[in-house]
Each structure stands twice: as structure tokens, then as C-alpha cells.
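Dropping the structures in below, format is C-alpha cells.
Derivation of every value follows stated rules applied to the coordinates shown; laboratory data play no part. No experiment lies behind these values; they were computed from the predicted model shown. Cβ atoms are built from the backbone, for glycine too; each structure is taken alone.
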Structure P
């Protein structure tokens, strides 16, 4: 955009776009910001954004990619929020930075935005539930007879929901690996294949390697596969996969 005022506004709205819109409605209706503060998904999302923004700015400045701390903050925060929220805007060639930053941001895009937001990825609430389930299993190992309930905020989460989240996570990872291997089999290098599937499946936009600027150099087959990847990501996998189930077409 070449205007830091525009970029600041973009950062704010990219961040807000990754928040559950039901939460925005609740805050407006109650005329209070406490709706945000009380929401565990919002807190997790905010902490994630702050941490990856900090590490991006610190690394850019410490490695002298930008010697001006103001420019390092401008570039680091913009790209951290843009990629992690899966907005997909860039103001410079972030793929040419030291590999730590673009890889960290791509992994952050797997988390993506909150449920009910414009963001892609697996969604913050699912990652939060996976972490809480992991904590529960560790507690069970230490205390085998303990009855540990997974809660989001103060609300207990039914085991069926946790099972569904694990199913979604397993399908996400399996399809990601499968499509990445197909792209590599079809001639792409590992970095390009990894970032292309991540960028399309998470609806993130820019990748690394051959797809850091655009996808024009890819073969027709690879483009069709990545189109399918985008649909999988935006429709959250099962909505699309159910069309391939024979039981769906039976009367």
C-alpha cells in the first residue's frame, strides 16, 4: 500500500476479521468489551497474534533485515496478522526473508481465525480443544482414576465434540500430506509443494518457492489439485468429502 496509515487500518480490520462475528455482535449489543475478554477463543487468538508479531519484528530487526525498528515493526506486524488470520495481503516479498519467519507464519495459518470468522485454517477453537484434550490425557496418566472434564470457559465440552475435532484434525493432516506428496510427485520441490498446499487449504494466499508471487508457473494438473485444496479448506473438509460417500447418494 506504501502508506503506513492504510496499513495500520488494514492490520486492525484483518485482526477483527479473524474474530468470531457472533462475538462482535454480542459486544455491540451489550455495549461492553467484556464479551471479548471473557471469551477463551478470543484470548487464545489474541495471544497467538501478539506472540508471532513479536517474534517476526524481533527476528527482522535482530538479523538486520531492517535496520530501522519502525520499518521492522511495520513489516513484521502486518505480515504476521495478514498470514496468521489468512487475509493473504503482503506489502513486500516476505518469502525472501530468513526462512524462520515465513515458515512460522505458514504454521500459524493452520490455526487461522476463530470459528464464525472470515478466517481460514483449522480454527482457533479446534486447536484450543486439542490442547485441552492433551492436558486431560496427561492428567489421566498421572491420576488414572480422575474424572477430568474438558471445558471451554466455564462450559463443559461433550466427548462427542472432542471426537469430531480429532476426526477433523486427522482428515486435515492426512489430506494435506497426500496433496503435498502428489505435487512433489508431479515435479514440485518440497518447499513449494508444502507452502502451496498450506496456502490453498488454509485459504491464505501467498506461499513460498515458486508460488511466493503467484501460481502461474504451475502445471494445469497442479492448479486443479490446488483448486480442490481451496474448496476443502473453505468448506471445512467433511462438507465436500461427504459428496464422495456412496451413502449420500442413496435414497
Structure Q
């Protein structure tokens, strides 16, 4: 019997994690799936996907990236090595429990998934990317190396979702030091895309108000050793995993991951 109310989870920094933004782990299947959420977002953006995959018999890990699900100020004290270390550790844990592991990511989570594939090769059977972020053409980013020292944050874009009443539990402000670190992640990942050998299922929203379409073009042009299957989402905005096309993503990814695992034997 629980005599006291459950305390909300606390980040390593001591900051309280927002309700609904917690990490999620579930399932016990022999095929593992690592889900990576995006910049300024939280595991809430991928939680329905994670739960669907568990229902389909997969073992799923959806970690909360450092600085996310708490406050943008805390996020501004972190950088891409911190975020990558979290998903890298989660991949190791899944690989120790599963016959094979696929990695999926939304937005910046797609860049982290690609980075994992570049580094781990044979440990990953497939990639599923939803509106992956690798580039932004906004000219203001050119002054970001200076601007990040002059102001801590700028207005952000949160809940770019067509479906009403959906909430990714993200930040209304974009922390600029953390943003600059994400751009470093993009450069580092793009330079090594030629290493990727895993099959890729790419979902892309026709109406995405966050990620530049150039990101998908870079992916297609730089990945030479893997087959890329691209599917366009007509009814969803950026956070498509909470939007009208979510069910298509869930079912299609499960089928793709199973087929990729079977191809490995």
C-alpha cells in the first residue's frame, strides 16, 4: 500500500521533471527499438509511438535527453555530447538484452539516430527518421556564435502540430548555447553520413514549420550505402508522431523494423 504520494522524477541537476516528460522503457521482445526525441522537446512527443511498439511485441527504450522536460535554462547548460551519451548508453543497454536493435528519431532525435548508426554499424538493424533535422537556412544562425553570449534565449517553436490539443511538453524559448551545440552535432553527423549502411525509413511532413526541407536532401545525397524509403505525410506538421499521420508512422515503422530484423536472420 502506498501511504505517501509518488514524488515526481528529478533530473540529475536537481530540477523537477515535468509530469508526462519522463523517460519510458517497456516490453520484453527480442527486437529492441530506441526512440530519440527532439531538441527542446521531451519523451512525450514519442510516448504514444513507444507504447504502440510495446503492444506490438518490441522492447522499447525512450530516454529523456539531459536538459529536456525541465526548463530551457537547464537545457542551456548541456550540449550535444550530453544528449548523445544518453542515447549511446541506452543503445548499449538494449543491445545487451535484444537480438537486434533499430533506432528511430524525431527532428534532432533523427540526427542522434544517424550519429549512432555512424558509430555502431552492425549493432543497429534499421533507422526510422521522422522529419530529421540536419540543416536550417535561417540567416540569423550565422551570428549565433556571438549572439549566444549576448542573450540566453530566443522565442521558439513548440507544438507544431495540426491536431488540436496535442502537447509535446516542449519549451516556448530556445536556449541559444544549446542551439549552437545542436548545429555542431549537425556538422559532425553530416560529415560522416557516408558511413551509414542500415536501411532507412524516412517520414517527412509536407507542411513542416520547423525543419528545413534541405535536411532530407542532404540525407539522400550523402547516404550512399543504404536504401532510403521516403514516405510523405500530407496531414501532419513537424511533430508528426502526435499528429494526424501518427498511426501511419507507428504501423509502418513496426513493419519496417520487423522486416529489417528478419533480413539479418
ask   = Looking at structures P, Q, which one was helix-only ellipticity at 222 nm (-39500 (n - 2.57) for each DSSP H run of 4 or more, over all residues; to 500) calculated from, given that it came out as -20500?
value = P
task = Of the structures P, Q, report the one carrying the highest value of mean count of other Cβ atoms within 10 Å over residues 151-158.
result = Q
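Suppose semi-axes √(5λ) of the Cα gyration tensor in Å, for residues 95-174 alone works out to 29, 16, 12; of P, Q, which structure was it derived from?
Values: P: 29, 16, 12; Q: 30, 19, 11.
Answer by label: P.
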ask   = One of P, Q was used to compute FRET efficiency 1/(1 + (r/R0)^6) of positions 159 and 183 (r between Cβ atoms, R0 = 35 Å, to 0.05), and the answer was 0.95. Which one was it?
value = Q
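Given a value of 1.10 for Cα Rg over 2.2 N^0.38 Å, calculated from one of P, Q, which structure does it belong to?
P
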